[in-house]
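Read the figures in this text as sums done on the coordinates, not as results from a lab. Keep in mind the model is a prediction, meaning the values are calculated, not measured. Cβ atoms are built from the backbone, for glycine too; each structure is taken alone.
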Structure I
Amino acid sequence: MIQLVTGALALVALVFSVSVFASRWAQMQKLAFAKDRSIPKDSAAKGILYAFTLGMAPWAKESTRIHAIAYLRGIAFHIGIFAGLAALLASPWFDVLAFEIRVAVAALTALGAVTGVAGGVMRVVEHNLKAISTRDDHASVWLVSIFLTAMTAALVSSAFVPAMWLVAAAMLAYAPFGKIRHCIYFYFGRLFFGIHIGRRGVVSGLFEHALRFERSRRVCAEVKRG
């Protein structure tokens, strides 16, 4: 009975969350682009390609170059989130999945949970992060971290599936209204950035810089190994 009720709650929350996100996506698609009255110097498509590829590399932004550990923690956190969401969709069939597969996914969600908790603690103890963090920042990171923890337990033992569904329902219901909704705004932010730098003709230089940096990094790594 508990499994039926919590499963129904998770399903309703999932449908609700997807519906709200789809509505917000449709609304964003209808918004007109701001007119750029400057003369185009290059292709916007090049800028979009850069924004969604090398533009997200760790060396592309000063903040990620300086704070590499925080960048890696964020990457691990999001890998755990993607693994957790995929596992949530497969959760009704956990009993028929090979235990080895469940453990492998559990390793990813556990990594996400640990890095999420680390991020949550940093927002409390680190002076600069504490100063700029809002209640929504704290709620979002802890809610997702608790979900990943519950998912890890559910993957290892089906006895925790009802608890995981309950936490998942809370997270999914909150997602469209809290910071978690950046998952769709991120796409539009990168799109607008790519169009702008593509039209302004600076993206070719950015590509060359990124490729030179990567070649230099590989040479330094080979020298250290040699």
Structure II
Amino acid sequence: MLMPPEGAATDSTPDPDAIARMRADHARWLASDGEDGARADFSGMALSDVRFPGADLRRALFADATLFRADFAGADLSEADLSGANLNRADLAGSTLQGAVLDRADLSDAALGDARMEHASLVEASLQRAWLGRAHLEHATLTRADLHGAWVGRASFEQANLEGAMLVGAEFPGTSFRDASLRSAYFGGVTLADADFSGADLGEVRNLTQAQLAEATVDERTILPPGLDTGRSRASAAG
């Protein structure tokens, strides 16, 4: 049987009835704008394989929780605190994480297809081998995040901050990085077919080659590191 990664927190494992009560209290808390019920606080709890598909968990607390292989498909986690949480192999497909805090969270091998993550904070988060097809990460903060080997097709990082991010071996077919900052990001082995870097800041990026850039779209506003030029890359439609 697949077990949570070694070192996962096991301090507290609430029973199903306790989880149901916490969700009911949280629903009242949301509906009453904090006047009734109680904000759900799952911080530090062991919740491997928990099922929350489609749940309304806006502003809930999951800091440092173990959510290994948890099911959040279609759930609303807007402004939730998932900092330091273990979401390895979690299903977050179609979920809403707008404004959520996922700093230092482990999202490796997680399913995030079609997720709404605008303005989310993923500072130093691990997204290794995660599936992010068609995910929305406009204005998100992913400084020093690790997307090693992730699949990120047709996603949007428009105006996002990916400074110092590890992108090695990731695939970004058709993904938009318009007006994003990727300064000092690592690009070794990255696939960029039809990616759009119009207006993006690629200053001081590591391991980006002219051949990789030639697959992508750039414009006159794109900032490139020394040694690379836009002349052999695709011009944007605006240009």
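As an exercise: helix-only ellipticity at 222 nm (-39500 (n - 2.57) for each DSSP H run of 4 or more, over all residues; to 500), calculated from one structure in I, II, equals -2500. Which structure is it? Answer for the origin of the read-out: II. Comparing distance in nm of label points 7 Å out along Cα→Cβ at positions 174 and 198 across structures I, II, the highest figure is found for I. Could you figure out which one of I, II the value 3.9 for distance in nm of label points 7 Å out along Cα→Cβ at positions 38 and 166 was computed from? This figure was derived from II.
I, II: which one has Rg and Dmax of the Cα atoms in Å, for residues 14-125 alone, as calculated, at 12.7, 38? Derived from the structure labelled II. Among candidates I, II, the computation of relative contact order in percent (Cα under 8 Å, 6 or more apart) that gave 37 used structure I. Source structure of the calculated read-out (semi-axes √(5λ) of the Cα gyration tensor in Å, 37, 18, 13) within I, II: II.
Using distance in nm of label points 7 Å out along Cα→Cβ at positions 54 and 142 as the calculated read-out, with 4.3 as its value, let me know the right label among I, II. The value was obtained from structure I.
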